[in-house]
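*Asks:* Below, each structure is written out as structure tokens.
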Structure 1
Amino acid sequence: MIRLALPAALLATPALAATGDYGFFSLRNTDFVVTIGFVIFLGILFYFKVPSKLLGMLDDRATGIRKDLDEAKSLRDEAKALLADYERKTREARAQADEIVATAKAEAEASNVQAKKDLEASVQRRLATAGEQIESARAAAVKEVRDQAIMVATAVAADVLAKQTTASDADAMIDRSIDTVRERLH
């Protein structure tokens with residue numbers, strides 16, 4: 001195809017349309033000289049195999065691009081794998097955090113229940129202690145009232161006996177008391 005394109009390119013040059021005194025194939029015709037220079041330039045390009053080198057460079061570039069695309073694809077796949085791993089670890093961390101929160105809530109609830117039990121036990125102990133103190137105070141008050149009543153009764157009895165007892169009755173009571181003490185001591 002290149003072999004057909006070259007003669008067609010030469011035939012289609014404006015140099016063929018030139019007219020003048022000398023004709024087309026004269027070195028005085030600048031169009032002819034330019035055409036000869038162009039053909040020589042193309043010949044040099046083909047002699048040094050520039051088109052094949054250009055095609056080789058394009059092929060190398062295409063290979064490099066393909067290699068870059070493959071590398072980019074592998075990097076994308078690796079990034080997807082890392083993202084999936086990160087998402088999995090994130091889910092695991094969230095699950096662990098949820099589990100820790102649930103455990104903390106359960107422990108707090110258990111601690112709250114235990115605190116209520118301890119508070120109730122403390123209140124019961126304090127109530128029992130207060131009841132004992134009240135009972136002790138009541139017993140002390142009853143004893144004090146009895147003692148006071150006995151003292152008052154004794155004082156009243158002594159006063160009544162003193163008013164009603166004569167000297168001979170008093171002597172007889174003293175003798176009986178002495179006899180009672182003797183009997184108890186021996």
Structure 2
Amino acid sequence: MLPLLLASSSAYRRELLARLQLPFICSSPDIDESRRPDEPAIELVKRLARKKAQALAGSHPAHLIIGSDQVAVLGERIIGKPHTFEKAREQLLASSGASVTFLTGVALLNSQTGHCQVDCVPFTVHMRTLDTARIERYLLAEQPYDCAGSFKAEGLGVSLFQRTEGADATSLIGLPLIRLIDMLLVEGVAIP
């Protein structure tokens with residue numbers, strides 16, 4: 001098996017990939033993550049996942065490189081990481097009683113052969129009706145300012161959900177393991 005490289009600095013993605021019990025290393029790609037004019041969210045995350053993997057191919061010529069990118073979509077609007085309490089409160093107020101769809105792009109690049117598999121895995125969170133007091137209590141407790149959508153699904157953020165919908169819950173956290181396993185199997189990686 002070629003060595004695995006996770007093209008990410010995300011602790012969440014590292015924790016998810018570790019579940020597969022395969023040895024891997026991490027390196028953060030330096031790419032422009034800007035959205036192109038009129039680029040659909042699905043195409044954006046697929047392009048960025050591929051670009052992250054390709055950015056490390058030159059320095060890791062015989063690796064299986066995993067790239068991933070995620071956006072949250074509320075209605076027709078992409079919502080990103082809030083970074084501040086105020087923006088997180090705004091995002092959660094806007095999400096109250098609504099559905100937020102997380103689109104997670106995943107790419108697996110064999111840098112030895114150039115073969116690249118790319119996909120997008122959606123996952124939808126249907127939010128409870130939230131008032132300002134509940135939102136502020138949550139934000140003070142968990143401080144999810146580095147999370148698209150302003151909540152941590154793997155933590156207390158689940159208390160904000162009415163229900164979820166999707167084929168792979170790990171895609172919500174940022175790395176769709178079920179789809180990644182399919183890709184790894186194509187490359188001859190045995191799991192388990």
Structure 3
Amino acid sequence: MNTANPDAGIRLIDCTEAEHAGAILAILNDAIVHSTALYDYVPRPPEAMAAWFATKRAHGFPVIGAVDAEGRLAGFASWGTFRAFPAYKYTVEHSVYLHPAHRGRGLGKLLMAALIERARAAEVHVLVGCIDASNGASIGLHQRLGFSHCGTFGQVGFKFGRWLDAAFYQLELETPAQPVDG
């Protein structure tokens with residue numbers, strides 16, 4: 001994949017562990033330390049990225065990156081297993097994270113549109129996003145892309161001295177054409 005976005009000088013790529021693990025880790029750790037986008041407390045060590053990428057590769061989960069003209073990662077989007085039961089095989093839980101210097105520039109929409117396109121090609125039926133209920137920017141992005149609110153779990157997280165509500169949004173796709181049991 002190599003889609004260009006000439007307006008922002010950003011292009012989309014498939015991330016690799018060798019080239020992008022460090023930048024992805026920095027983006028994730030920034031979200032852990034400075035936001036409620038991840039309900040983690042402690043930044044992840046570099047070694048965590050090997051298992052993260054191994055899981056993505058083993059299941060064929062995409063890791064789509066947005067890079068600037070110099071090749072620096074501005075953000076990424078991916079998905080993983082929604083629940084580990086066979087009947088959920090057409091449902092994934094996605095995530096999109098941006099480097100702090102690149103927020104509010106439309107990169108989230110660009111990455112999410114590419115992820116949705118990839119989901120259709122992979123015959124995913126439902127994308128699920130778990131968003132901190134106070135994250136109005138992410139909620140707005142999901143709504144603009146056609147996601148619908150399907151529920152909020154109140155006070156399921158505790159971070160920065162306060163209770164956090166997790167809001168769930170989903171997008172139903174027309175795929176797969178012929179779903180099967182088993």
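*Asks:* As an exercise: Cα extents along the principal axes in Å, calculated from one structure in 1, 2, 3, equals 200, 36, 20. Which structure is it? Don't skip to the answer; put the middle values down first.
*Replies:* Values: 1: 200, 36, 20; 2: 53, 39, 25; 3: 44, 42, 33.
Working through the options, I get structure 1.
*Asks:* Which of the displayed structures (1, 2, 3) returns the greatest value of distance in nm of label points 7 Å out along Cα→Cβ at positions 71 and 111 on calculation? Don't skip to the end; give the middle numbers.
*Replies:* Values: 1: 5.7; 2: 2.7; 3: 2.0.
Biggest value here belongs to 1.
*Asks:* Another one. Given 16.6 as the derived value for mean count of other Cβ atoms within 10 Å over residues 103-110, which of the supplied structures 1, 2, 3 does it correspond to? Spell out each step's value before the answer.
*Replies:* Working: 1: 10.0; 2: 26.2; 3: 16.6.
Derived from 3, not from the others.
Quick note: the coordinates plus some simple rules give every number you see, no bench work behind them. Quick caveat: nothing in here was measured; it's all calculated off a predicted structure. Cβ atoms are built from the backbone, for glycine too; each structure is taken alone.
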